[in-house]
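Before anything else, here is the set of structures, which you'll find just below.
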Structure P
Amino acid sequence: MMVVIPPTVPPLPRARRHDRVLRPGDAFGWLSAGWRDLWANPGPSLAYGLFVFLLSLAITLGLVLLQWDYILFPALAGFMVVGPFLALGLYDKSRRLARDEPVSLAGMVAPQVASGGQILFTGALLCLLMMLWMRAAVLLYALFFGVRPFPGLDHIVTMLFTTPVGGAMLIVGSLIGGLFAAFSFAISAFSIPMMLDRRIDALTAMGTSWMMVWHNLPVMLVWGAIVLALFLFSLATGLVGLILVFPLLGHATWHAYEAVR
């Protein structure tokens with residue numbers, strides 16, 4: 001008589017949902033913690049912010065001098081896509097402060113990344129996403145105004161707010177830009193800090209970041225609004241505000257990651 005042994009099916013791995021009992025107001029706590037990190041040995045953080053300001057100013061002036069000002073607005077919006085990657089050194093400073101380790105500008109420029117080269121792949125994907133948004137913005141302009149020269153920054157505002165076609169383009173562009181912004185925010189909010197903190201591949205990190213944002217949506221909506229408001233403040237100051245705002249948001253993002261992971 002033959003005995004049949006039933007196959008043993010191993011249990012499927014359970015997904016880690018990253019649900020946290022976080023209130024929307026907790027986002028301001030992250031900002032407060034980031035402010036403390038900024039002024040704990042502030043020199044490296046402010047130098048970091050100054051570099052980002054000078055880089056942004058150089059790119060903006062370059063686009064104007066090359067008469068590529070038609071992509072200036074989407075390029076400024078795209079800065080929020082690649083910003084999390086540029087803030088890598090700020091995450092490292094906050095991590096070092098939490099561990100009572102020494103902080104230096106050299107260490108922030110070349111931090112020890114647990115995921116190695118995978119983080120460069122993530123940065124490349126974010127840059128491609130920014131370029132895709134810039135191309136979509138150019139195509140959107142052509143669809144509404146036809147293939148004609150860009151009227152210049154001094155005329156485009158009038159066209160957008162005083163003509164029916166401009167108003168329609170503003171509405172459609174805002175909707176499309178909102179989709180790009182929501183997607184980029186979801187995949188980049190925590191993926192870069194995560195790859196600094198632990199060994200993980202780029203696609204898994206971006207997917208996990210999306211899950212973290214989705215399962216903590218109320219507080220993340222408030223956090224996204226804070227980031228947007230501070231970025232608009234930086235634009236209103238001619239980008240000078242980035243010297244302070246960029247390191248503040250970088251340090252605060254690390255504390256957001258610590259709270260959600």
Structure Q
Amino acid sequence: MALLTCDFFSDALERGTSMTVVLPQPTQEQIGVDGTGFADPPRLLYLLHGLSDDHTAWLRYTSIERYATALGFAVVMPAVDRSFYANEKRGHRYWDYVSEELPDVVRRFLRVSHDPADTFVAGLSMGGYGALKHGVTHPERYAGVASLSGVADVRELDGRLDRAEIVERVFGGSMAPSDDLFTLLDSVDPATAPRLYIGCGTEEDLFVGPNERFVEAARARGLDVTTDFRPGVHEWGLWDAQIQDVLTWMAAT
């Protein structure tokens with residue numbers, strides 16, 4: 001695999017930003033790494049970080065590079081600060097950046113497949129919310145969408161003192177319908193919707209209930225949903241295990 005850190009200017013953010021990229025590399029002699037047998041150009045996974053992390057987190061805390069190598073995925077991991085992948089009311093236009101500008105940057109910079117059948121998005125916690133928002137806002141772009149311990153019901157941030165700053169800065173004090181995954185789900189056509197993978201730890205994770213409700217709502221809408229609720233808490237040991245199953249699921253899509 002090739003590992004890149006790409007620093008570039010974003011017009012949407014009006015500032016410099018970064019992304020970490022893992023690219024498949026065909027190899028025969030690399031010991032302990034399977035570098036054979038994948039498509040050229042490779043399938044593309046946008047992998048989104050959580051609230052307290054950045055574009056390096058997935059690489060630092062999991063073996064995503066090794067897992068992606070075995071299945072031939074290129075992985076793009078953007079930095080979005082603590083934005084909830086939204087156009088912040090008092091900040092930057094991160095939704096415009098990740099949903100519109102970033103795909104264009106990737107097309108210009110990287111030799112990867114841009115066929116929707118080969119394109120996926122996944123994330124954890126805040127990034128799980130971002131991934132699902134991509135899936136229900138632009139379903140035509142993705143073959144599969146995965147959320148691990150995602151903030152499935154962002155409305156629950158209202159009233160939480162430990163998240164008051166985010167609600168005020170990002171959402172302007174209250175959630176709009178365009179922020180709510182359940183509202184956005186109502187506009188998705190099941191015939192063209194991507195497959196969904198919803199995972200969460202079942203031990204003391206506040207997001208279990210909202211994720212179960214989102215699964216129920218998505219299935220009622222007629223969407224194809226794979227669930228992965230297993231023992232675990234809101235931490236990297238769980239996500240390192242789950243992302244392996246997510247990649248296998250995506251490769252079979």
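Taken together, the values in this text are just the output of simple stated rules run on the coordinates, not laboratory data. Given the structure is predicted, the values throughout are model-derived calculations rather than measurements. Cβ atoms are built from the backbone, for glycine too; each structure is taken alone.
21.5, 91 is what came out when Rg and Dmax of the Cα atoms in Å was calculated for one structure; which of P, Q is it?
P
As an exercise: distance in nm of label points 7 Å out along Cα→Cβ at positions 88 and 176, calculated from one structure in P, Q, equals 3.1. Which structure is it?
Comparing all candidates, it corresponds to P.
Can you spot which of P, Q the value -8500 was calculated from, given it is helix-only ellipticity at 222 nm (-39500 (n - 2.57) for each DSSP H run of 4 or more, over all residues; to 500)?
It was calculated from structure Q.
Given a value of 39 for relative contact order in percent (Cα under 8 Å, 6 or more apart), calculated from one of P, Q, which structure does it belong to?
The value was obtained from structure P.
When Kirkwood radius over Cα pairs in Å, for residues 48-183 alone is compared over structures P, Q, which one is greatest?
If we compare Kirkwood radius over Cα pairs in Å, for residues 48-183 alone over P, Q, the biggest value is for P.
So mean count of other Cβ atoms within 10 Å over residues 40-47, computed for just one structure, reads 16.1; which one of P, Q is that?
Only one of P, Q returns 16.1 for mean count of other Cβ atoms within 10 Å over residues 40-47, namely P.
For structures P, Q, which has the highest computed value of mean count of other Cβ atoms within 10 Å over residues 96-103?
Q
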